[in-house]
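Input: structures, listed below.
Nothing in this text is a laboratory measurement; each read-out follows from the coordinates by a stated rule. In this text, all values refer to a predicted model and were calculated from it rather than measured experimentally. Cβ atoms are built from the backbone, for glycine too; each structure is taken alone.
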Structure 1
Amino acid sequence: MQLSPHYDFPIIVSIDGSPSDQSAPLARQRRRLEDLLRGLSDEQWNASSRCGTWTVKDVVVHLAGVNRFWQVSAAAGIAGTPTRLLGGFDPAATPSMMVDSLGALTSAAALDMFVSSNDALLATVADLDDEGWEVLAESPAGHVSLRLVMQHALWDSWVHERDIMLPLGLTPVVESDEVRSCLQYAAALSAAISIGLGQPITGHFAVRAANPQVTFVVEVTTLVAISELADGVVPATASCLQGDAVQLAEALSIREPLASSAPHEWRALLGGLATAFDTPSEAG
């Protein structure tokens, strides 16, 4: 399926939070993954990940490739000329073709590529003030704040870190700010993709999660807005998804099934992300 990003005003996705709140988790997660990869054996580099036929090395090659897009998008946004590169992009087919074209890389070369792409990305956003984090830049959803572009970048790498570690029998680190960010972004992205497909699932959708504790509402109209609920009180009109925050983030990222108790409205909302990646929304 080809993406149909929203490049016009009003901005398609908004998420509560301070402008610079993605800076620390973005850098921490990438440096942590680098450290993990440096300690893997050749056998582990060639082991299967959770990503279909991709090995650990394939996932790393993919992350290095998309880092280059994030860096280009960020630099263009900061310069005041946000890119429009993703119209017609196929998130299911194109990444696989890129990984296949670089399949002959050694694990050492893949790690070097990943580290250098992280360096370039993090250097691009290192010195931004709040105004800089709010400039428009390109994400798969379209033109959003640079903060949200980096939130997508964090979510993508966080999920792929788990794609690498869990099949190897390793236990991922759980950082509260990373989990909160990824859970909120996964909820917003599927709704935004559905709007781009012309198949919006409108309404109010709530999440009440634990470990870390976070409660928020996703309002979906022709736009997507996430509002945190500091008091934890969910509006009676919202369809509420409840559970462990990491497990919910995994489910909203189409990595494990939603619990059988999950509201049917949430199953419908996940259709956007499942369609984009040509993946059953109840994938395990």
Structure 2
Amino acid sequence: MYLLIGLAIVAASVFAGYTMAHGEWAVLFQPAEFIIILGCGLGAFFASQTKYTFGLILKSIKHLFGDPGSSKVRYLETLALLYALFTKMHREGVISIEGDVEKPESSAIFSKYPNISKDSKIVNFIGDTLRVYLTTGDPADIDSLMNIDIATMHEEGMLPAHAVSHMAESLPGMGIVACVLGVVLAMGKINEPPEILGHYIGAALVGTFFGILTCYGLFGPMGSKLENFVSEEHLYYHAVKEAVAAAIRGSTPLIAVEYGRRAIPYPFRPNFAEMEEKLKSG
């Protein structure tokens, strides 16, 4: 939504400004320039990918028009789920949650929070961490394991963002290529009347304009949107990690989820009373 609104503002601003200056729109319609710039940009983009990174890019397209879904409700439900797991561990022993982490799809705890349990990534993140703790009984390396997992997810998520941003950065250069080719054509018409020569020069300059516009007004924002999506998800996983790490260190269930609450970004962070109410009500 935000991406579409932003792109609409960019397009409207260019249209309004050029129209106010009494610009002739027909001059800007240069299909040959567009083919050179976009074709070269996309060609270089594909040439730089591997099968792995290209697959990640295809999967991330949906993120351009979506949102990570960060909200106070999401964080509260996650804290409540973790609190239920930690309470069971605290009262019945660590081994009591073995069924919950081994088969979360049939767990009464996970089933109580469908909005969270349907996200396989966060379920696996919680389950795999607690499964290791169940197996080893040693909390020493759990924090480091979660950090590695989060860092890997973050780096993987940033690959599509960097790929799109790099393509965006190449487009002004491709615009110059189109412009130079246009100037070459214009030089071939050097003996033509000024109105004809001016048309060819104007058409050449459109290449520079289009390359810069698509860089900073189209593909650049797309790359930034993907980066922001990944960063927002990173904050979510960091909050979960803090809560799980505290529980494994031996903190009481309430203190463990408080660690998680304190790691939540302020716009989504519930106050302690809101969290306590959610934990009581489930």
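Observations, loosely collected:
- Which of 1, 2 yields 2.5 [distance in nm of label points 7 Å out along Cα→Cβ at positions 71 and 143, calculated]: 1
- With percent of Cα pairs over 23 Å apart, for residues 119-222 alone derived as 58, matching label from 1, 2: 2
- Computing helix-only ellipticity at 222 nm (-39500 (n - 2.57) for each DSSP H run of 4 or more, over all residues; to 500) across structures 1, 2 gives -15000 for structure 1.
- Label whose coordinates, when relative contact order in percent (Cα under 8 Å, 6 or more apart) is calculated, return 28 (choices 1, 2): 2
- Structure with the greatest value (metric volume of the Cα convex hull per residue in Å³, for residues 39-198 alone, set 1, 2): 2
- Identity of the structure behind 1.99 (criterion: Cα Rg over 2.2 N^0.38 Å, for residues 159-270 alone, calculated), options 1, 2: 2
- Set 1, 2, criterion Cα Rg over 2.2 N^0.38 Å: the highest-scoring structure is 2.
- Across the set 1, 2, mean count of other Cβ atoms within 10 Å over residues 23-30 reaches its highest value in structure 1.
- Structure responsible for 20.8, with mean count of other Cβ atoms within 10 Å over residues 63-70 calculated and labels 1, 2 on offer: 1
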